[in-house]
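For reference, the structures are reproduced in the following blocks.
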Structure 1
Amino acid sequence: MELRVVVIDIWRGKAYLPVQARYETGGSMDVEPVYMANLTAEELIVAMEKVLAAGHPRLPALTREEIRHRADPVLKATSARTWKELSQTGASYVIGWSDKETRIDMSRLDKKGRWEYDLAKTRILPSEAPLKDIAVIIMDDIRSRPEVWQ
């Protein structure tokens, strides 16, 4: 089983879920479409199902110049000017599925005000965990963070 990944970026009371494309040489990148959802477990589930159905399109290797001039689909969808602006009052979650487990990583701010993943908050579930369980965990974390919930 190939690792499946869904990224959920929260900003200004909405969730943004970009499709995750994979480079032929390894690594991944956010690509369009970016699905938007209100902050409810039900809407997160619908958006996660769409991202999972899209799969992980393959990308050829891009040069640094091509990456630098590329319009970021999440920034475009949110209308944030920079990732730092997005991270200041937002949150990010990465859900990864493997044969052995489902892993949910949750963001926090580093000393420079950028997202990093908080290992203390990482949740490991069985690989067959339903999307409902994942959405409830994410919604519980969002509700615990007033700077994100608004």
Structure 2
Amino acid sequence: MKKIFQISYLFIAITLIILGLRWMIVDEPWLLDKVANEERLGISFKELFDNNINQSLPDYLRQIYRFFGLWIIIIGFFVLGLSSSSMLENSKIRIILLACVGVMSYSGLLLAIIWIPKSPFVYLGCSMVAIHVLTFYSHIKIS
């Protein structure tokens, strides 16, 4: 069961790192979720950026998404560090990891369902919740 717990969190950590890198590297990261973002805005990005007052908006969005990507990468490395086999020997660390990743996964999924229901990130959120349930079950079996 410890291996299932560890592999689950390795998967979550690697997923977070890859997502963060994508948001940092892509030139127009808001287009990664174009349909959901345009639905939420109520306007297409073309119309939004064509407006003279919004000329600097793409640069601002790029900056915000890059910071967001950096934070997601940091969280991924944090989860990766806490999911090492030596850390998982301590049940208190497992509980902290379960709580933090659980809050992140469930609240992220809830916000995605409420604000951007057409986003493919809803499916990713469902996957993260399923993995969290599996790791919670593994934790119970380990204890």
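Since every read-out is calculated from the coordinates, none of them should be taken as a lab result. Fair warning: this is a prediction, and the values are worked out from it, not measured in the lab. Cβ atoms are built from the backbone, for glycine too; each structure is taken alone.
Assign the value 1.31, calculated as Cα Rg over 2.2 N^0.38 Å, for residues 13-84 alone, to the correct structure from 1, 2. Structure of origin is 2. Comparing FRET efficiency 1/(1 + (r/R0)^6) of positions 93 and 117 (r between Cβ atoms, R0 = 25 Å, to 0.05) across structures 1, 2, the highest figure is found for 1.
When helix-only ellipticity at 222 nm (-39500 (n - 2.57) for each DSSP H run of 4 or more, over all residues; to 500) is computed across structures 1, 2, the figure -8500 traces back to 1. When relative contact order in percent (Cα under 8 Å, 6 or more apart) is worked out for each of 1, 2, structure 2 gives the greatest result. Say we calculate distance in nm of label points 7 Å out along Cα→Cβ at positions 69 and 101 for every structure; which of 1, 2 gives the highest result? Structure 1 comes out on top. As an exercise: log10 I(q)/I(0) by the Debye sum over Cα atoms at q = 0.09 Å⁻¹, calculated from one structure in 1, 2, equals -0.34. Which structure is it? Structure of origin is 2.
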